[in-house]
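A.B. asks: Please go over the structures that come below.
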Structure 1
Amino acid sequence: MKKLSFLSLAAIASLASEPVSIQKITVEAAMPKADSKNVDADEMVKFSRQSDLGEMLSQTLPEISHVRSSAVGNDIVLRGLKKDNINITIDDAKVCGACPNRMDPPAMHVSSSQIKSVEVQEGPFDVTQFGSLGGKINVVTKDPGKGVGGEVSATLGSFDYHKIGGTVYGGNDTVQALVGYSRETSGQYKDGNGKTMAEQADSAATAGQRYSTAHRNDNAYERQNFWSKIIANIGNNQKLTLSYFGDRANNVLYPRYTMDALKDNTDIFNAKYQLFHLASLSDELKVEAYHSKVTHEMGTDFRAGATTPAATMVSPIEATIKGVRVENKAHISDTKVTVGLDTSNRNWNGTKGSRLNPYTTVQIPDADTANLGLYAKGSQDIGAVDVSGGMRYDNTRINANQSLMPAVLDRKFNDLSANAMARYHYSNRGSVFFGLGQSIRVPDAKELYFNGSGNTNLNETINRELDLGIEQTLGNLHLKGTVFYSDLKNYIYAYNKTASATSFANIDATIMGGDITADYLLSSEWSLQSGIACQKGVKKDPSQLSRITGVTATQTDKDLADIPPIKGRVALVFDDAQHYAAAEWIGAKSQKYDQDNGEQAIKGYGILNFKYGTELGKGFSISTGINNFFNRTYAVSNSYIGLTTLTGSTQPLLLNDPGRNLYMTVSYKF
């Protein structure tokens, strides 16, 4: 019988029963023989009731945390970096959220039912993408198979959670096609104190910002996804892949913000054309093109202050990004060489929409970020040493519609990124590795132009980072540890300009930390998995912010915002190819925070989860679990700097994560 690896990320998604891996790629990922010694595949085999990628990764890898904004669509923090400081792509194609308040981060714009694997690359070691300052997370979607097959599933969970979906594929040696659909709804979850999301908001909201009587018990969100993929094998050496993804999320409640998402529509188109063994200097020539569009409409329709149309605020915003990449891979002697050209254009426009925007001024102008990048990388084995390196040059122009916001300035940037990496195998069961890299990202349209808080004089952020690590197998014990030191020059930082307003500035800072994983095979069926990660972020000189014109208070706190606390995971796992069971503990210490700029204290926590799944035969399988078994009240992040939050309290709402919740998924594969 097929091993129960559907309880990995696809089973996290509560839909798929095919093997899915979360691949953690450290600095050595670009080196040769990545399949055998550079990628930790299937690091975590788990499942969950929801399809929120940020939450799933946060519960899988200790060095990733999520910023809780709602029941879905939570942001990702990797090694203390988030937003534009990390790249999140889908099949190596970019998608950008439209909401300036991060209601729809890039991780939201994928269905977990599509996911084949997730690649997490830490540090500034990717030259193929524009702006990979501190890491890259790439979602690899499923390909169709030959013949005819598919799967259907249904999930029920606490807080009125329901999800149904299915995928059908068919094809032959020449053409394969796949189509899929899912529908998901959830009521408001309750925290460990029994408070709904709306009730949690009461403590930090003004009377008008609280949810109205008519909407206090509304669902947390409603969502439909549909996707398709076609693969055509043309002759013996050509391959064409076309894919589409659509997301329709409606009435998503965001209790810590002053608005909710009335509509969030996403359309993503990808095309990839590959030619293999074209010539002696081309093992693979690849041309990729993508276009994504997100239409986001947020408003106060569900709040108590929306008593008349004139008192109801509505803000429609649209974001698009389109790009093309041409890449050639070849072997020159014993060296693998990749060269490429990468170009993209991102548009952010807060002036569109069929409903009236009541703001008296434009919040986000019609701004374009156009980038042209050239890159090259290579890798080679030299005896017991694997070496690799890469370089990228970027020319970037940011142009805004000055008729909409006359004070805006167009910006131009020319930047060079580079890295060098090496791994030494001192035995057939152990190795050490290091990476040294520089990567750069330019400011985005919100940081430059957002009404009331933008700073048109921002410079690009430069990350110079050193990573060191060791990997060793001792009998049934596998150990891996990594430490890093990140020097951030002109780090784009949100700060308190006044008691009620924020802005952005360049500061110098450092982030240092590391992570350790230890997995022990107790027997052929039992294993013990563990991991821990920590990061520390420091402003080199807090008085940099005090010297900025307009700051009304002296800045002395050296703690950098957005830095997650020490977090760990321990799991006892049973897997005999038919049954899977796990008892999992996830915990974190109290979080250090930037008190000068609106962060607040957050307590440590520890939660216990139980999971079980089995294959029933004839294509049927079932999985079930209990999260937060002891019904703890806890929050995972207080990283709210630079966002517009509720204004009825001196501090932003610290939105708790869900209390005890149960779920069950039944699936059938044919």
Structure 2
Amino acid sequence: MKLKIKLGLAIFLVIFQACAMNEEKIGNIYVATDGNDAWSGRYPEPLPDRTDGPLASIEAARDRIRKLRIIGFGEKVNVLIRGGRYQISQPVVFSPQDSNVFYSKYGNEEVIFDCGKKITGWKKTTVNGVTAFVVEIPEVKQGKWYFRQLFVNGKRKQRPTLPESGFFTIKDVPEKEKKTGLFDGSNCFYSKQGDIKSWKNLEDIEIVIFHKWIEERMPVNRFDEKTGLIVSSKTSVMNIEEGTRYRVENVFEELKKPGQWYLDRQQGLLYYIPEKEETIDSLEIFASVSVQAIRVEGIPEKNQFVENLNFKGITIEHADWIHPYNEKASCEQAAHGVPGIMFFMGAKNCSIEDCEIRHCGFYGIEISDGCSEIKITGNKIWDMGAGGIKINGGDALSCPCTRTYSIRISENHIHDCGNVFYSAVGILSRHAANVIISNNHIHDLYYSGISCGWVWGYAENVSKNNIIENNLIHDIGKGILSDMGGIYTLGVQPGTVIRGNTIYNIEMAEYGAWCIYLDEGSSHIIVENNLCAFTNSTVFHQHYGRENIIRNNIFAFGKEGIIGFSRKENHNSFTLERNILLSDGKPFFVFGYGCENAEGIISDINLFWDVSGKQNEWGIIMRHNKKLSFEDAKSEDFDLHSIFANPEFVDPLNLDFTLKTEKTIKSIGFKIFPIKISKERK
């Protein structure tokens, strides 16, 4: 009987509050750091007698709306969040019943969803002969908390790593582990004498192997100091070979340099080596707790979607990372197995606007299966362990209910990414259609800026009708990985257009750093009105594909050449027309395997110019170092109507592509387009 009375009173209270709030079908609910989850949330600040006021957490706002909707109230709700720091110890989960809610900051107040925890109680000590700060964390010693990221005064700090610069290289692989296939992985290798030692807490040390276009994170399982044999608890994705580069992370004995930190799990002690002039009192130090902040979970297979759920003006920081690959040390490309801090599945007509995601370990935002009409605009995503935004849905063989389409990614600033997962991409769109990626600024990461498509070869592909336009992409690669593009594509993509982008400074480690890279099977793609410059490979590259159109672009200054083409096939691979190709003493065309001549491409009505003055030395360079002069090429009907002339740019070697005169470029029908150059770095 008492239980029934209590339940009746609770229902009455909910109905009473709903009636009081429902003049405009609930209207606003408020959340504040000085709120109380037992209050109604009707007021933006506590009442003077503190009998009512804002709620204290996002979870409470979500749950309050759910209760009100049980009795039929609240079609649309605004949740206004007062300024302050809100602790996120585990992801806040939204389901279909949480539709039609707009979460935003209150006025101009700064709202932070903190996935970390502030560390206090530091003491001065000495470690490895240098001054350090130390704090005991009982939860760590008890095995309840292990974090992999530390942020000091708003800056990411690094665990001690060897070598201090450059890389170690693998000495050899045990005979029984030697493989021939590219993706025949292994869990062991021999290190060179002295590179690795029997350090303290060896099981907390990670070997980071740099394999062509991916990194592999291999925790140490055991080490034989006599033979140099390293055995990991994870198996590499790619074949480990002699000479492969690697680094060693989290070595306690190397904790010596200012700004480094180390977590001793066995002792429950956290160490930090202070920078110059840093004192215990001057430091604000956060360690990561939760790996995600928001999970939006519809069920597309049951036609249950989260709709019209929106987030605006919110900052998320300090989310951690963990190994996401189970028994494997990596995934095959683009760190696509790494989740997003904000995760959406089965979502429709949702948005993330003017938010900031920073100092985190995974991708910033993930749009997954069964999503449509999603808008991600005006966000800042930076200092990430992985990339900025990843999009994926069901492939051509999957249930149509899982397909993802109509996603708009625009006006976002994504930079300083790949701090843990080096192969992550600024914006990754895998199986998705009708995606617009426009006016984003992407820079300072170690792999591709934008990647679109996820089918190797000519199989059926749901990635089509995608527009990649007016993006500024620069300072990509940085000599760490290989086989990347400022913009990278895969598979047959009818209706996909790459236009109006400015891309420069792409740097490979061993091979393959292209501004625009049409990889395996890329077909029916239009590439136009792009400025692409400064790579240490060629500027544009097509591996193989069919019937792509490359027109009205400026391709300038590749250290290996300007246009790369790898595989000849029995069809038109691409048409190159009305482009401006600028060289600095390098060949204009570089052909790969199976390409003894220019068959397979149509090239004409282009403008060529060599700023080095080596006009008689340029040519089409074959794989076997064969060379054709400009006149020889014309005699074979290659670039028959192209010209060799100075386009009259003001200072192209310094990224000034302003035209002194339009007369020369107009002779090939070239149309001028806007060019963006970052003010932050050139």
Structure 3
Amino acid sequence: MRGRGRLAIPMQDTPDPASIPDTQRRRFTLPPDWFLVALGAMIGVVTALGAVAFKKVLDIAAEHTSGWNSDMPMWLLPLLPMAGALGAGILVQRYATEARGHGVPEVIDAVYRRGGKIRRRVAIVKAVTSIMTIGSGGSAGAEGPIVQIGSAIGSGVAGALRISREHMTTLLGCGAAAGIASVFNAPLAGVLFVMEILLRDFSLKTFTPIMIASVMSTATTRAILDNQEALFAVQGELASYQFTFPELPSYVLLGLVCAAVAVGFIKLLYATEDVYAKMRIRPTLKPVTGALLLGVLGVGYLGMMHAQGHDEAHVPNFFYNGYSTIESLLDPTLFDASAAEHAADIASTAPLEASEKTSPLMEGEVLSTSLLMLLLLMGCKALGTAFTLGSGGSGGVFAPSLFLGATTGAAFGQLMSMFGLLPDGGSPASYALVGMAAMVAGTTHAPLTAILILFELTNDYKVILPIMIAAVLSTLGAQFLLPDSIYSLKLRRAGLHLGTAADLTILRKMTARQITLVPHVAVRPADPLDKLFALSDIYKIVDFVVIDSDDKYVGLVTGQELRTALIEREAIPYLLVAELVRQDLPTIEAEETLDGVLRKFSETDVTSLALVERTSDGLIAKGLITRGRLMHRYQNALSQR
């Protein structure tokens, strides 16, 4: 039983708690909202189990299809991605259209527009369609799906237990953080991703259960997989790398370069979505055409690889999530064999035997670290991801952002090496690592998340300074070129404008139902205007609700109209309410969040708006909400934080 401020635990043979002094009462009471912590822990464990199963099946699917691609003729490369896209398109169209695309904007939309409610089937459909898309070779990542899956789990738990709207979004965030923490073995990354990108709420009340969920998810995942290592563990020479002050300008420039690449990637992705939105073909077939384009791009890439002497390459590096390629680019030994060639010729494309021998790539993949091939790989990854997700495929954009950052950074490092600007002991691999953080920051506009995610993904603290510099500058540069992030742009195009201030978080957690209404005085359109002045003297009000003969809401007569009528006082006896009623004013419904109510007031010049209940026959007025009572409720919420 939940009470105000504290939850009292019933104890046997105890006196009435009201009669006990506060100092004694604290001995058998629990802090407020403790149940959120307990639910967060449960959601963390459940989401971890789902995430482990999802990742296992995805890895198995990718392993098998990469082997099949290696055995097939190169010109048949589009077949498997097309088959996966067809299955995903059918499932999405029939069962859950929310599972289309990269998932995170849909979760944010659920937070701000639907009070954290996500249909339960979304978790299953998103998991299956993502495995079909990515596991067959689609260029996308697992973080978008797992965020949506975990969010659906958290929302489902909240719905089953009838948790209030205020706390439902917190439990949704618990699921999202648990999913990120499990997939990437990064508990802090999960927490920051949710609080900086999804909820935009850093209050302790929200932070605590989300942190517990993330920790429990990570602990459960590690217990199942017996894996304590980072996803991209830094080893070899890069593990002993030390940042030096003369490198500062290089990392500043890298951050700005990543900002430009990030904005280009965002625009390319949404331009592809726009093209597909205008296509007059069946929605289930759109992802298939995207997979076809991805396959054709892959055939062209392999043709280039074969032309450079890499005849054993059968699977493009930009297929799947790209983790193996990212891990290879963080290995300094891959760049040692080609250092002489790059220094001698800026366009050198000689085969790199060292990279073929030491890179931990998927079957059929071969990585060339020449400048030309790195730039080609970067462009193909951006195009491949746009084809996969822009056409309606299911997957995330976080892994592609990491991939683009690694290739951009490695290419930048190779260019530095050619001109002899790398310091002693330096390597393009260190620039690949920093580029990952800068690219994530540039696409998401969340530098804190990018910095901590890269720290946990690599488990390397020695490059934290250049990562911080590049991530912050990439965020600033990307915001200068494009105000919206890769997530918020989709929402803004759908009519949802995200705020950045903490007070918006408060307003979005409260609804109009929580404001004390002003009782309304109803009048009819046929009533004489004199009646309103008489009622105004009696009830001390200036705003009147107008209803028709069936008691349905028609509009408002506000104090402004009454004051205007007083200017022509001699005409008052001849005027009717119908001549002054305003039918253009917006109405408010009980479940509207207060940020929407505040926006409606800002768009009008009135002090009151009607709260109505929508019925099949029309609107029924329940009372008036005034600006003053709206601000009073908001001020009370601020004082309770």
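Read-outs throughout are calculated quantities, based only on the coordinates presented, and are distinct from any laboratory measurement. All of these numbers come straight from a predicted model, not from anything done at the bench.
A.B. asks: Given a computed value of 17.9 for Kirkwood radius over Cα pairs in Å, for residues 177-296 alone, which structure among 1, 2, 3 does it belong to?
C.D. replies: Numbers: 1: 17.9; 2: 16.8; 3: 18.7.
Source structure for this number: 1.
A.B. asks: semi-axes √(5λ) of the Cα gyration tensor in Å, for residues 257-440 alone computed as 33, 18, 15: which structure among 1, 2, 3? Kindly include the intermediate steps, with their values, before the conclusion.
C.D. replies: Working: 1: 46, 19, 17; 2: 33, 18, 15; 3: 30, 18, 13.
The correct label is 2.
A.B. asks: For which of the structures 1, 2, 3 does the calculation of P(r) over Cα pairs in 10 Å bins from 0, in percent return 3, 14, 22, 22, 19, 12, 6, 2, 0, 0?
C.D. replies: Numbers: 1: 3, 15, 27, 29, 19, 6, 1, 0; 2: 3, 14, 22, 22, 19, 12, 6, 2, 0, 0; 3: 3, 15, 22, 21, 15, 11, 7, 4, 2, 0.
So the calculation was done on 2.
A.B. asks: Here's something else I'd like to know. Can you say which of 1, 2, 3 returns 66 when volume of the Cα convex hull per residue in Å³, for residues 465-512 alone is computed?
C.D. replies: Values: 1: 87; 2: 66; 3: 103.
It traces back to 2.
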